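J.: Several structures are given next for inspection.
No value in this document is a laboratory result; all are computed from the given coordinates. Keep in mind that this is a model prediction, so the values were computed, not measured. Cβ atoms are built from the backbone, for glycine too; each structure is taken alone.
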Structure 1
C-alpha cells in the first residue's frame, strides 16, 4: 500500500506553478538555466500531448511542493509500452516527509493500471539517498544494461553532476 500523497495531473494552466519548480530542480542538479520561453515550450510538449507522457504536481495540503514527469516509450524486449521517469522533485522545505516515496509508489500503481510493462529512471552514481529510495521502491538493474545516450544537435546538452 502507498502512503497517502496528492498527485494532481498538471495542465497548461499550471505552468506558472510548474516553471519555478522545474527551474529549482535544474538549479539543484546543476543543469544550466534555460530561458523561460524555452522551458515553457518543452513542458507544453508533455502537457499538450499526453500520448508523449505526463506531469503531475505533488501537493501537500493542496499546495504544490514538487512534480513528477514521465515520458512514454516502447520496449520490444520487455513486451510493450514503458515510461521513463524524467524528473522528480520535492522542494527542500517539504523533504523528509515521505512525499517523494509516496509519489513514486502512486506512480507505480498508476503505471500498473495503465498496462505499462516497465518504469525506468536514471540516477547519478553520487546520489546514494536517491539510489536507496529507488531501490526500496523496487527499481534495479534489468538485463544488465547501463543507460547510454547520444545527444543530437537539436537537444540541450546537460551539465555534468
Structure 2
C-alpha cells in the first residue's frame, strides 16, 4: 500500500478510541516516513522496494525518527490549522508521540506484510513472511477502509455526546 491513505483507516479508529492519548498527525507522519525508502527505490529503479524500512527492526528506528520529527511538525501543524493558538500552543506529550509512532510504524509493517511478497518483516532473523496472504488484498483494503469509517463515526458520536454534557 505505498503512498496511499489506506493506512490511515486503522489510525482513525485508534484515535477515536484513545482520543487525547493518540496523535493521528504523528501516526500519519510515520506512514510517510515509512514509505520514503520505497519512494527512493521507485524513483531510482534500484534497491529492494520494501527493504529495511519494512522490517520490525527498521520500524523501530523509524519510531524514533518519526516520533522526534513528528512531535514538532504536528505541533506546528496544529498552529497552522488554527487548532492551537500561538499564545497557548498545544503540546503533545512525548509518551503520546512515541505510542502513536510505534502503532503507526508497526501497523504499517504488518499491513504491508499481508499484501506484498517482498516484505521480510522479521529480517535478519528469517526471510519468511508468515503474514503474507493471511487475508486477501481486497479484504485487507476493506478492513482498512471500514475501520476508518467506524473510527470517524465513533469519534464524532463521542464528541457530540461530550459537547451535550
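J.: Which one of 1, 2 has relative contact order in percent (Cα under 8 Å, 6 or more apart), as calculated from the coordinates, equal to 34?
T.: Of the options listed, only 2 reproduces it.
J.: Of the structures labelled 1, 2, which one yields 1, 8, 16, 22, 22, 18, 10, 2, 0 when P(r) over Cα pairs in 5 Å bins from 0, in percent is computed from its coordinates?
T.: 1
J.: OK, next. Determine which structure produced the value -10000 for helix-only ellipticity at 222 nm (-39500 (n - 2.57) for each DSSP H run of 4 or more, over all residues; to 500), calculated from the coordinates; the candidates are 1, 2.
T.: Traced to structure 1.
J.: Of the structures labelled 1, 2, one was used to calculate distance in nm of label points 7 Å out along Cα→Cβ at positions 30 and 102, giving 0.9. Name it.
T.: 2
J.: Given a value of 1.6 for distance in nm of label points 7 Å out along Cα→Cβ at positions 46 and 78, point me to the structure among 1, 2 it was derived from.
T.: This value belongs to structure 1.
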